[in-house]
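Asker: Take a look at the structures below.
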Structure I
Amino acid sequence: MTLGWTDGNTFLPVNSSLLASSKASNLIGPAVNYDGRSLAAKRRRLAQIKGTDVMIELLKNAQSAGHHVDYVLFDTWFSSPAQIIAVKNLGLDSIAMIKKSSRIYYEYDGEQLSIKKIFGISKKRRGRSKYLLSVNVMVGKEQKIPAKIVCVRNKKNKKDWIAFICTNPDLSEEEIIRIYGKRWQIEVFFKTCKSYLQLLSECHSLSYDALTAHVAIVFTRSS
């Protein structure tokens with residue numbers, strides 16, 4: 001998992017974590033006992049918790065190091081209501097692509113509805129509009145936060161649509177779409193690391209420390 005900063009043109013890796021199984025029987029490579037206060041021990045503990053929790057810890061570490069951002073961008077893998085609220089509780093707004101799941105609900109007009117249901121009952125914009133639909137919702141159950149959902153046409157399939165959520169409801173639909181587009185830089189970054197900097201092929205060690213060091217060196221070379 002990688003956390004990076006981008007202005008839409010430049011991408012800089014900030015931190016990363018190589019995730020591993022929490023079951024000792026599933027781990028391979030040399031087993032070493034580390035002082036629990038050491039960086040090696042902390043990285044191992046981080047690697048064995050849920051990916052959603054790792055994301056929050058990486059954001060906390062970035063904040064502690066003095067990094068400041070306008071928005072946290074992430075894709076559908078992390079865009080559950082619980083995760084969106086967790087990011088908001090760090091004092092950060094997020095813009096994410098959300099899953100078109102029938103089991104995830106948002107409060108819309110006083111009802112708990114899935115994004116598919118909201119899209120189905122709402123009037124769409126026509127013509128050359130950059131988006132099909134924009135609605136304000138509340139996210140969460142016990143703790144609720146306001147957000148804006150914007151639906152746009154899927155460029156790969158004109159009959160399909162995708163949805164973005166932003167925890168700053170005052171941000172315009174055009175800005176939400178534009179800012180989320182900056183997330184593409186992380187895909188370009190990984191393509192460069194894999195194709196030109198041997199991220200996957202240069203290191204064959206089974207040592208977690210060696211693999212972590214290799215990733216850090218590749219990321220440094222990319223910068």
Structure II
Amino acid sequence: MKNERYVIDNMNPQESWRIFRIMAEFVDGIETLSSLEPAVTIFGSARSKPGEKYYTMAEDMGRMLATEGFCVITGGGPGIMEAANKGAKEGGGQSVGLNIVLPFEQHLNPYANIHLNFRYFFVRKVMFVKYAMSYVIFPGGFGTMDELFEALTLIQTDKIKPFPVVLVGSEYWRGLLDWISDTMIAEGMILPEDRAIFAVVDDPRDAVEIIKNTKV
């Protein structure tokens with residue numbers, strides 16, 4: 001009890017004000033995104049360049065989704081995010097960028113016609129999952145893996161209604177898929193049926209078909 005009182009009495013006043021900044025980000029996100037059309041969130045590397053294989057595929061996919069009446073949500077940055085936003089905008093759809101303020105690499109791409117800036121990763125992640133009816137995961141780094149496994153965990157634990165999680169690029173994901181099957185499932189860390197939570201495709205058109213067939 002004495003230690004708890006010490007923590008309270010010595011709390012930095014800035015810590016309590018941070019709560020209001022967090023609340024403000026939630027309010028801005030909900031007010032901005034609550035009227036979106038059915039949305040698909042697309043993740044992938046910020047380091048992918050125009051003309052590269054997966055950049056082009058993400059651009060095509062954004063365009064196809066917009067044509068089918070879906071809104072496209074990305075992290076708002078360069079690379080795969082830029083490509084998907086560009087395709088969605090050119091396809092006449094809602095193109096949303098949820099940018100995170102970082103000291104390097106991340107800047108808001110010019111193709112999001114709806115955009116928000118976030119200071120806190122966890123608030124931004126809530127917006128991704130709250131307003132998406134599907135996740136599409138292109139090759140990426142730690143941030144992409146973070147979003148992928150959070151979605152799989154939320155679905156596996158029934159914290160959210162199941163929705164399609166589609167990985168694009170079997171060559172890129174092969175090592176991870178083998179590890180999931182040969183180690184995680186083999187050693188009983190997850191159930192064999194957990195593998196069915198996500199699908200893997202090599203053609204963006206296949207991903208769009210999966211999403212269309214589960215549209216709600």
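Any read-out appearing in this document is the output of simple, stated calculations on the displayed coordinates, not a laboratory observation. What you are looking at is a predicted structure, and each value in this text was computed from that prediction instead of being measured. Cβ atoms are built from the backbone, for glycine too; each structure is taken alone.
Asker: Starting from the value 1.1: which structure in I, II was distance in nm of label points 7 Å out along Cα→Cβ at positions 82 and 138 calculated from?
Answerer: Traced to structure II.
Asker: Looking just at Cα Rg over 2.2 N^0.38 Å, for residues 18-129 alone, which of the labels I, II belongs to the structure with the highest value?
Answerer: I
Asker: Given a computed value of -14500 for helix-only ellipticity at 222 nm (-39500 (n - 2.57) for each DSSP H run of 4 or more, over all residues; to 500), which structure among I, II does it belong to?
Answerer: Here the read-out was taken from II.
Asker: Hey, Cα extents along the principal axes in Å derived from one of I, II reads 59, 40, 34; which structure?
Answerer: The structure behind it is I.
Asker: Tell me which of I, II gives 0.35 when you compute FRET efficiency 1/(1 + (r/R0)^6) of positions 170 and 202 (r between Cβ atoms, R0 = 41 Å, to 0.05).
Answerer: I
Asker: Can you say which of I, II returns 38, 27, 21 when Cα extents along the principal axes in Å, for residues 74-161 alone is computed?
Answerer: Source structure for this number: I.
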